[in-house]
Structure I
Amino acid sequence: MNNPIKVAVIGLGRSGWDIHVKRMRGDERFQITAVADFLPERREEAQAEFGCAVFSDHMSLLKAADAELVVVSSYSFTHAPIATEALSSGRHVLVEKPIAMSTAQVDRMAAARDAVGKKLFVFFNYRYTKDARHIKEVMASGLIGDVFEIHIRLLGFSRRNDWQTLRAYGGGVLNNTCPHFLDLALRLLEAPVAETFSDLKLISDVGDVEDHVKLVLRGTNRRIVDLEVSSSCNASEPKWTLLGTHGTLTSDGTTSRIKYFDPEKLSDLSVVRGPAVGRKYGNADEIPWEEKTVPSEGAVPYDLYDNVYAVLREGAGQDILLGEAREVVRITEAARKKSGFYGGVSRSYRPER
C-alpha cells in the first residue's frame, strides 16, 4: 500500500504485543518500523517478524526511529512521561490506558501536543465493543423508556502477583481495568458528573494496591452509574443492567434479556387516599409486559486503529478526545482520594494473621 503509517511501539508486553502489534499485523495501512523493550528476547522476536529497528529504551528509539506514530504500551506509571517525550519529538502518539496518573500529567501531554501540532490518541478501545454499542443503541431506542440507573459489573476471583499489583508501578484495578469502563460510564451518563462515591479494597492479591473497586457516579441529570470492577468477587452478576421507566435490560455481554412495556397500554391509575381495601397490598393493575432475548451486538463498523488511519491520512476527526480521557483521570484521582485507601493506616481489608 502506498504511504502506510510508520509506527514505533514502546513496550512489547501483554498490551504492546498481544493487542497493538496483533492489531497492526497484516494491516497494510500500518508498518511497524521500530520497537523498544528492555528484554532482548522480545526485541529479537519483533525484529525477526517485522525486520524493524530495535532499541532497548524509549529515548534511543525517539532519537533514531523512522516513525510518525508512537504507540506507548509500557509500564502504567510511564505512559504519560513517555507520551509527552514522544510528542515533543514531533510524532503522533497513541497511548494506552491509564493515560496518566494525574490530571497534571494529562495537561502536560496536551501542552506538548499543542506545541508541535501533532495528534494524541487515547486507547479506549472498549468503546468499539459490540456490547457497549448495543447498550447505547437500546438506550437511544427508548424501548425501556428513560434510563435512570445503570449497573456495570466486571467480576472474577484470582490472586495476582504481577507488577500490576504494585503501587510503585501504577498498579491496581482502578488504574488498569477501570479506565475502560469509566469511559463507558461517562458516555452513558450523558451529563456532567455531579457527585461520586468510591470504595477501594485489597482482598486477594499479594501486592499493595486495590483489587476491588466500587464507583458510583450521579449526573446532573440525576442518572446513576454504579460501576464495580473486582478480581475478588466470584459472583455471577450481569455485566450490564439498565433500569428504565418502561423496562429493564440485563446482559452478560453476549446475550441481552429485555423486559419492557408500552406505556400507552397502561390503564388509568389514581391515588387512593383512604384505608387499604381489605387490608391488601397492591391493586388489580396489570402491566402488559413483553420480553425478548437478543444478541448483545451493536453495529461496530470500525475500531480505533481505523480512526487513527482516517485522522492521519484522510483528515477525519478523532473519535476519542483528550478532554474525555482527562475526565476519566480526574474521577480516578478523586476516587483514590475519597476512598481513603491510600491514606489509611492499613491498605488491606484482610484480617491480621
Structure II
Amino acid sequence: MYNYKIKMILGILLLSIGCKTRDSFNGNGKIAVDSTTLPVVMVTTPVHHDFTNTFEVAGNALPYQEVKIYAMINGYVQTLHADIGSFVKQGQLLAVLDNPELKAQMQKIQAGLQAKETIYNRLNSIYAKTPALTTIADVQNAKADYKAALSRLNILKTQLAYLQVRAPFNGVIIQRYVDKGALVQNGLDNAGTTPLFDLQEIDIIRATVDVPESIAPLIHKGTKVGITFGELPDAVYPASVTRVAYGMDENTKTMTVQADLKNTDYRIRPGMYAQFRFHLQGHPNVLSVPNEALGYLEGQPYVYKVVNDTVHLVKVQTGLHDADYTEIMTGGLHDTDKIIIRGKDLVNDGVRVFVKNK
C-alpha cells in the first residue's frame, strides 16, 4: 500500500510539470507554441505596391523681370507720364526731365559749329582753286575743328535724349518715387540716388522655390509641377520646371528652382506665397511593407521576420513611401515572409513568439 501511494504522488507531480511546460508536441510531431506564456504578435506579408512620388514645398511668385528706373542725367522732373498701376509698353515715355545748363551748352555748340563749318568750307574751296593762297595744313586744321565740334554736339544730343525717360520693357509701374519739380541725379555716377519708377513684367510669373537637398537630384528641366496659391483656391496651375540652379546654397542646403506661369489675366500677384507639388518619377509594383512594420535602430531601418515562431531582426534599405507603405530596396525580404506589424515592442531578435495572422 505504501509503495502504491508513492507512485500516485510521483505521477501527479509529473503530470503537473508537463502541464507547465511552455512547448508541447502536437499530433504531427512538431512543437506547438503555447499562447498563454509567449509574446503574441500579429504578422503580415510584404506586398507589391505602386508609388507615385510627389513632394510639396512652399515658394513665392516673382515678376518675370523687374527694374528700378533711374535718371541717366541730372535734371528736374518736368512732366510725369506714368504712375502707380500704369501698364506701359517698351519704349513708352514715362517722364521728361529738364536741364537748362545742358540746353545752353547745346545752343552754344550749335552756333560755333556753324561758324567752324563755314571756315572749313571756305578754306577747302580756296585750296582747291588757288593752292597758293592757303596751305593744306590750314584746311586740315579747320576740318579737325569742325569735326570736334560736331562730335561734341552729338554727345550733347545723346545726353539731351536721356532727359526723356522711357520704359525698357512691357510691364506695370508698381512704384513712383518722385514728383513733378523734383531734382534728380543720374544713377550712373551717384550711389544711393533715388529712382524714378519701379517697373515689373507680370504677364509671365517666375514661380520660385528652394527645394531641399534630399530631392534636388530628382528635379530637372521639364519636371512636372502643380502650383497653387492660397489666395486663389479655385486655381491649379500645371507647369514644367523652367530653370534649375543645380548648385546648393551653402547655408540652407537648398537649390533654387523656377517655373514660368502665364499670367495674362494678372490674377497672380508678385509676392504671393506659392505651393509647389512636384510629380517625380514613381516606382511601380515594388516590394513594400506596411509602415507599422518598420523599426529604427540608430537610424537604420529594420523589420522583424518570424521563421518557425522565432523572431529574426532583418536590416533593410528603404525607398519611397506613402501614407500606408514603404518601399523595401534591399534586405532579403520576399513576399512570402511573415513580418511583425503588432507587438514589435514585446520582442527582440531570437525570441520565440505566438503568431497571429492579420
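Tabulated results
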read-out: Entry that produces 2.1 once distance in nm of label points 7 Å out along Cα→Cβ at positions 79 and 111 is calculated, selected from I, II; value: I
read-out: Ranking I, II by relative contact order in percent (Cα under 8 Å, 6 or more apart), the structure that comes out highest; value: II
read-out: Structure with the greatest value (metric distance in nm of label points 7 Å out along Cα→Cβ at positions 279 and 311, set I, II); value: I
read-out: Computed 257 for volume of the Cα convex hull per residue in Å³ - originating structure among I, II; value: II
read-out: For FRET efficiency 1/(1 + (r/R0)^6) of positions 151 and 327 (r between Cβ atoms, R0 = 35 Å, to 0.05) computed as 0.95, the structure of I, II it came from; value: I
read-out: For 17.9 (mean count of other Cβ atoms within 10 Å over residues 39-46, calculated) the corresponding structure among I, II; value: II
read-out: Winner on distance in nm of label points 7 Å out along Cα→Cβ at positions 319 and 343 once structures I, II are ranked, highest first; value: I
read-out: Structures I, II, by distance in nm of label points 7 Å out along Cα→Cβ at positions 215 and 271: label with the highest value; value: I
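Read the figures in this text as sums done on the coordinates, not as results from a lab. The structure presented is a predicted model; accordingly, all values stated were derived computationally and were not measured. Cβ atoms are built from the backbone, for glycine too; each structure is taken alone.
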